[in-house]
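Read-outs: derived from the displayed coordinates by stated rules, not from any lab. On a predicted model such as this, the values are computed, not experimentally measured, just so you know. Cβ atoms are built from the backbone, for glycine too; each structure is taken alone.
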Structure 1
Amino acid sequence: MTDIEIPLGKRTPQFRFFEILPAALSYGAIILLVVMSLLNPLAAAIFVLLLVIIMFVKAVAMAYRTIQGYIVYRKTQKVNWARRLAELENPAKFVSRYQNPSKSVRREYGVEQHRLNLAHISEISGEFPKPSQIYHAVFVFIYKENYDVVAPTIEALLGSDYDPKRIYLILAYEQRGGAAAQDTVDQLMRQYRGKFRDIVAYQHPDNLPDEVAGKGPNATYAGRKFASYVKKRKIDPNQVIVTTLDADNRVDPKYLPYLTYEWIVTPNRQRVSFQPICLFTNNIWDVPAPMRVVATGNSFWNVISSMRPHLLRNFASHAQGLSALIGMDFWSKRTIVEDGHQYWRSYFYFDGDYSVVPLRISIGQDAVLSDTYLKSLKAQFIQVRRWAYGASDVAYVAKNLWRRDRTTKFLPTLARFWRLLDSHVTQAIIAPIVAFGGWLPLLINPDAQLNYYAHELPMVVGSIQQVAMVGLLITLFTSLAMLPPRPQRYRKGKHVLMVLQWVLMPVTSLAYASASAYYSQTRLLLARYFTVFETTEKNIIRK
């Protein structure tokens, strides 16, 4: 088994090389374009065109995946997962129902796969747990959030199409959250005691050794405490599914029965995690336009990712077996991006025999909203730069890829490493190159004005961008369809703003996606590591 911990303190020269690599490539691409514009405008034009064409192809693919993902998401929402789950209790009894199903049953999404699952489980039932044997442990992480933020998260669990008496609710809160966190937890414990199988609260002490100040240490501390709780009560950890939720998360009513169903029908269930679609839509009507564009873009990326299981990674809320988590000692305590890092931690713990199963159902989250417009702009950048700090995983994966005692297959791991590196470099360079690359040869090399290729480049790039606008229109109309109901405090004209906001996309791509990537990669370049998880302000508007 591979050592799955992130190094602390001084890194090895090899590790430092790969920490520097994302920034070196991201800055190198811009420097290369400038040098080529000075020395060879034709080479610069070809370089820009190649990148723009690659992004155009990706934009077409993303538009297709957006439509596909939205359709599947809507179909999944209509499935009666509670009924399907109940049928797994005695699958042999219900197989015949799907041999010659009615027209209404045939229209259900995934009905043929459900029939195959029933038939398969009825034949070798001993290898599959029954729904009545499964329990859920839902971890809700609290820092300084007040009762009004956390209570709707718990109410959403109680509103699930699932028996709350099969749910253990764990309130994992921070000592550094002070009296506010303690007051919130005390109020929640009083309000919801007796409504679940059990509700427990674990306070993560401040300043423990070998930890960053982040969610990962809090989660691991609570996980270890809950593991002791389970052992003391002789609960089989193989039958417990752990879901992690931030304080502002709202599970879809069908999330728990859907998750339980997929858990049961997945043979290798301890070596997978389950990833729902995280949608930043809870307060989408309330936040300023730039925040709406960023939130909607991230929501759609999660929809698209759900349609590409081989590329899917853990993000924000996800679920994993308690037994597997105990084996790997839960989450990393040494990174502020514990969700994305959990994929790599699990991948190397299981020697490459690990995957992520998409759950095409939503968990709603709040978009960024602070007290003022300027504070909201700043808070949004803090959030996306934390996500961009996932570039720190490049060195972690490289360390395990190139080690002599590697326990994972080389080529599959190399492919994953390349996609990881490419994603972070692409996030940094694409927006500025698409925005300014076409004009750069003309701007910095006056002689290039006599060069046909440099002169025509802006028009060619502009033409490609105009065609790519089709993808933006698809995103625009799909985003309108996925909006939650408009609060009564807003007039119908608010929908117009939801359309007009997309003119900000080039600005948000530069100011948030690209700038945050460069910022985080520069921190890695200079070995100025993030050691504090900066929480995101997500205020609530009640009128």
Structure 2
Amino acid sequence: MTLRLKGTSALSVVACLLSTPVFADMDAAKAFLDSEIKDMSVLSRAEQEAELQFFVDAAKPFQGMSINVVSETIGTHEYEATVLAPAFEAITGIKVTHDLIGEGDVVEKLQTQMQSGENIYDAYINDSDLIGTHWRYQQARNLTDWMEGEGASVTNPGLDLEDFIGLSFTTGPDGKVYQLPDQQFANLYWFRYDWFNDEKNKADFKEKYGYDLGVPVNWSAYEDIAEFFTGRDLTHMGVDGEIYGNMDYGKKDPSLGWRYTDAWLSMAGAGDVGEPNGLPVDEWGIRVNENSQPVGSCVARGGATNGPAAVYAVTKAIEWLEKYSPPAAAGMTFSEAGPIPAQGNVAQQMFWYTAFTAASVEPDLPVMNEDGTPKWRMAPSPHGAYWTEGTKIGYQDAGSWTLMKSTPVDRAQAAWLYAQFVTSKTVDVKKSHVGLTFIRESTIQHDSFTERAPKLGGLVEFYRSPARVQWSPTGTNVPDYPKLAQLWWQNIGDAMSGAKTPQEALDALCADQEKVLIRLERAGVQGDIGPKMNEEMDPEHWLSQPGSPKAKLENEDEEPKTVSYDELIKSWQ
């Protein structure tokens, strides 16, 4: 998922700053603003200088210190590591080594630091999916108390927490903020806007299915559209080659786990109503009690991981992969499948990460017009037959700054300064133009994104819309993300390969999750907010109750429904 740096004089800025003596004063700050930020900020030049003056002053006790931070490798973090880290050093005198490694490796390093107490990194950008882990283990500094205590002298008065659109994702049930969002992207529906608006395609679809070709509201419509385009002759539009109505991936690989923990079951409607996550049952199918203690994952304990809605979700994904996707897709990983839609032969994709936007608007791609606008659009994901209003409908990744308690105070203070610098209002608009991973409301509303919106396929419109609150990361029901997440790809992989039916695979998955929950309960390592398992009961007891887990529907094929993309955008505005 590596995104290339675009529209920035990154290398020249870095060369300039590195060749400048470390004054740790406003000379370097002004040079950075002149060469890199310019008017790409929600702050005026005077306000930018005032904010950077804070960093100059606050960093004085740490001049000459070298700190180490780590993040996964995506374009936003590449920009931070190659442009913002050298600028921060020039401005503050604090040298930052910002390592870029795989997402799984970040979690592994964090887990090692938690288990050993050894300070491996001074700060981590790790997904807010670990919020339940951080809240229960209490090994990460909660930032609410940190900013009022040991971190007070190094907390930017212009930080403006309320401006961060993902703060609810990083807040525990105790009301404390445990992580600071650094980048966000959602999984949305992606489709060929040009194909959907072609008169012949529209007429042929209407004749065959009896309703208008448009953005699918539900999975029944998505399936019809997938069937319609698969194998369709589009030579009348100048499109050659085999056409497919769906894109996905299915290789038994750790990335297959993300495909499903990233809210696929919620899109089908498996979880309960709630924002940012379903309560008492979340999108992983884990139930919690009134004290936020996990009590079960299988239906027999009130969970939904192996319930009818989850089985429906996995069954449909496999069916669409086999019937409507390129033959190679079943053997692909996340990173291998990501670029395929931009190659020009896929009509739609249910589960498309907006992190691919920058790579999908490159000039000369088959999915781009000559004027620089895309032939594709993104829209809200359709929902499955079990979904009800008020239930989350998709996943939003929120890579967030995390300070571990095992990090010495002075190193944590210096790292906190860097975290605030790369998320500051001074730099956030420019950083967002590079990575297209919005974290601040003020940035989303900036005039430069109004101007750029037509070239980003609906990204800006989505983030400015009221719909975005239905997309969220893994929530606080998951008590140990590193231990539980690895169970998903192995069990779902058995269903994808045909080694097990979806029901068998999900029965095994929920049983495996409960083994971990039971071990945590017995160990008592999470105290009175750790798991407290329900006794097993006849599944019908739970399936007959309101909410999740939900009983099997007599008919899982809803009446298909679509909506005009242009009308959808108007409704948001």
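Overview of results
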read-out	value
helix-only ellipticity at 222 nm (-39500 (n - 2.57) for each DSSP H run of 4 or more, over all residues; to 500) from the coordinates reads -11000; which among 1, 2	2
Among 1, 2, structure where mean count of other Cβ atoms within 10 Å over residues 101-108 as derived comes to 11.2	1
Value 23.6, calculated as mean count of other Cβ atoms within 10 Å over residues 309-316, assigned to which of 1, 2	2
